[in-house]
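Laboratory data are not the source of any read-out in this text; all were calculated from the coordinates shown. Fair warning: this is a prediction, and the values are worked out from it, not measured in the lab. Cβ atoms are built from the backbone, for glycine too; each structure is taken alone.
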Structure I
Amino acid sequence: EPAAGGPARSLLTLDTTWPGRAGVVLGDLDTAAYVSIVVPGMFYSVTDRLVDWTDVAARLQQQQTTLLGAGAGAGGVATIAWIGYRTPDLLGIGSLDLAHEGAQYLEGAIQGIQGLRRDDPPYLTVIAHSYGSTAALLALSSGRASVDALAMVGSPGGAVRDAGELDVPAGRVFVGEAPGDPVIGSSYFGSDPGSASFGAEHFGVGGTGAASGVSADGSLAGVVGHNSYFDRGTESFRNLALIGIDRRAVRDILADASAQ
């Protein structure tokens with residue numbers, strides 16, 4: 001059930017066959033001007049983590065709505081908590097098999113949304129964490145799925161040499177990397193999207209001081225390690241929200257904050 005004052009919730013995907021797959025929509029997918037698909041990494045099963053991941057997507061939807069203000073228009077914003085594939089545990093993390101499977105399901109989700117909104121397409125973003133970014137890179141380099149923006153955090157890499165191989169417009173592939181995250185830079189599954197040669201835009205996750213004026217309500221916390229990119233009140237979370245509403249976090253975060 002949604003929290004009081006929270007966005008409406010509905011199901012995009014539900015498969016109860018073990019290990020289960022689900023996609024929960026926060027907001028109105030039929031009318032939203034901006035839609036973000038939020039893809040998790042390892043250890044995120046429907047049974048154990050769907051409630052947590054849905055809460056993340058709900059906070060993202062609320063943050064984006066706040067940032068847009070009157071600019072949200074009648075359509076508003078929708079996010080999707082997408083555990084639409086079997087994420088790996090410790091036994092499966094060394095293989096790309098589940099990433100390939102996840103990529104196929106993600107392609108289907110993207111195609112389904114674009115088919116639903118064929119006459120009125122939203123600005124569609126994939127926001128992917130950890131192994132989820134590996135699956136997203138495969139999906140968006142397959143030639144079968146395209147989006148308006150891709151944001152990756154805590155990525156172990158993927159089978160894509162550079163951003164130009166993705167069906168994402170130039171300048172709209174983003175990457176965030178936190179100090180102390182043991183996964184970033186590992187290139188475990190292929191090219192590191194954080195490397196200069198990959199060509200992604202880097203966005204801040206290290207936090208901001210109140211004196212910088214970046215946040216209307218004070219400073220934004222920095223992210224340390226692998227699992228805090230979506231924490232409320234962090235620079236990372238704000239930038240992910242901005243990317244999903246076509247505000248270029250790398251260049252525009254100061255302007256967006258000072259305008260509020």
Structure II
Amino acid sequence: MQTTLDTTVAFEGKGLHLGQPVSVVVRPAPADHGIIFRRTDVDASQADVPALWHRVIVSPLNTRIENATGTSVSTIEHIMAALAGCGLNNALIEVTGPEVPILDGSAAQFVEGFLHAGVRRLNAPLRVIEVRKPVAVTVGDATARLDPADTLHICFEIDFADHAIGHQEKTLNMSNGAFVRELSNSRTFCRSSDVDAMRAQGLALGGTLENAVVVDGAEVLSPGGLRHKDEAVRHKMLDALGDLYTAG
């Protein structure tokens with residue numbers, strides 16, 4: 001069955017890339033509404049942006065969606081992962097600016113808010129996408145592949161020269177609350193050598209050691225170190241789940 005939130009929940013913070021203060025209000029929505037972002041800072045006729053794959057546009061270092069009028073919402077991957085991980089199919093997400101807040105760099109606060117608000121079942125069947133044959137995409141050294149399976153499993157492998165990250169592999173069966181337990185608090189990460197270059201491009205202007213794991217060679221610069229030894233690959237799995245949820 002389809003689901004939505006039982007009550008409204010709100011979040012405040014700043015955007016990772018633009019660095020602007022932003023508020024988000026996530027409201028319950030009826031069956032077949034889907035996940036829709038609504039920009040409250042633009043004209044109502046141009047404000048709604050469905051979180052669907054054909055609305056995703058090319059954007060560096062984040063997932064960005066844009067409607068037919070050019071209104072866009074950036075850095076949606078963490079809140080989308082939280083919605084997916086909590087089993088929420090319908091929601092209206094009001095955003096006061098062009099980017100979702102980064103919060104602590106993970107999906108943990110979104111998950112906490114959604115679970116506190118409660119999940120309500122709706123009287124409507126849930127339509128699902130069934131993968132019937134393998135599908136693969138390769139870009140450069142990166143490959144993504146979907147294979148038929150009875151339940152959702154995510155297998156991820158990354159390889160970085162920095163010893164603080166290095167080579168990491170992880171496979172998770174995503175049923176029975178695995179996202180909340182295993183992935184939701186894993187934070188976005190970057191190399192200290194990339195920070196200046198990103199900011200020169202107008203990116204990571206809201207990034208700090210408090211909302212991202214920053215590494216320099218073998219050293220983790222963020223206070224408190226890592227939440228998991230393999231936090232980097234866990235976060236990549238989080239991002240992947242959020243992006244897959246735009247399939248509808």
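Work out which structure the value 2.0 belongs to, where distance in nm of label points 7 Å out along Cα→Cβ at positions 40 and 200 was derived from one of I, II. Show your work: numbers first, answer last.
Values: I: 2.0; II: 3.8.
Answer by label: I.
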If distance in nm of label points 7 Å out along Cα→Cβ at positions 120 and 232 is calculated for I, II, the one returning 4.4 is structure II
Matching -9000 (helix-only ellipticity at 222 nm (-39500 (n - 2.57) for each DSSP H run of 4 or more, over all residues; to 500), computed) against labels I, II points to structure I
Distance in nm of label points 7 Å out along Cα→Cβ at positions 32 and 48, calculated, reads 2.7; among I, II the input was structure I
When I, II are compared on Rg/Rh (Cα atoms, Kirkwood Rh), for residues 160-223 alone, the highest value belongs to I
If distance in nm of label points 7 Å out along Cα→Cβ at positions 16 and 152 is calculated for I, II, the one returning 3.7 is structure I
From the coordinates of one of I, II, mean count of other Cβ atoms within 10 Å over residues 144-151 came out at 10.2; that one is structure II
From the coordinates of one of I, II, FRET efficiency 1/(1 + (r/R0)^6) of positions 128 and 208 (r between Cβ atoms, R0 = 30 Å, to 0.05) came out at 0.80; that one is structure I
Candidates I, II; relative contact order in percent (Cα under 8 Å, 6 or more apart) computed = 15; producing structure is I
